[in-house]
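Below: a set of structures, written as structure tokens.
Rule-based calculations on the coordinates, nothing more; no lab input. Remember, predicted model here, so these are calculated numbers, not experimental data. Cβ atoms are built from the backbone, for glycine too; each structure is taken alone.
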Structure 1
Amino acid sequence: PAVPARKPSIDPQTAEKLEKHLNQRPEKHDLVERNILKDDHVAPSLQAAKEKLQRSQLEDKLEHALQQRPRPEELVKEGIL
């Protein structure tokens with residue numbers, strides 16, 4: 001028995017639009033620079049740990065900066081506030 005021909009899943013016009021959009025999409029490097037994609041210099045299994053470490057370091061740096069800032073009373077005394 002003859003097998004009926006399969007109909008394409010998308011019409012040619014849609015395929016053409018898709019091809020056009022794929023050709024216009026930004027390069028991976030651009031997406032990484034814009035923080036849309038993650039930098040993949042680290043193995044995927046380590047990326048979460050890397051991000052957690054970076055966040056922890058940033059929190060520590062912020063905490064240190066907050067501890068070093070002058071109190072409001074000192075700023076009032078110096079005429080800043």
Structure 2
Amino acid sequence: MKKSGTGITLSWTSTETKGGLQYAIYRFTKGQDIDFERAENLLEITRSSTWISNEASGKYTYAVTALNRLHVESEPGYAME
């Protein structure tokens with residue numbers, strides 16, 4: 001995670017070489033239970049391995065999961081702000 005001005009940039013690498021992966025990006029506020037079942041925690045699903053937010057920074061925990069072609073979700077990777 002890299003802070004830039006009022007926003008942040010998340011980037012990650014995948015060990016999958018066949019392509020076709022999608023990534024789910026979640027954000028949780030400080031003190032909030034980390035709950036992947038609540039839709040309001042999901043920010044975006046993307047094929048890119050970089051995500052940029054121009055929102056003002058705060059105290060958040062971000063999580064990224066990978067989705068395979070059958071939409072089976074991996075264990076999350078975390079970044080804290």
Of the structures labelled 1, 2, which one yields -19500 when helix-only ellipticity at 222 nm (-39500 (n - 2.57) for each DSSP H run of 4 or more, over all residues; to 500) is computed from its coordinates? 1
Looking at structures 1, 2, which one was Cα extents along the principal axes in Å calculated from, given that it came out as 95, 31, 21? 1
Distance in nm of label points 7 Å out along Cα→Cβ at positions 25 and 73 computed as 6.0: which structure among 1, 2? 1
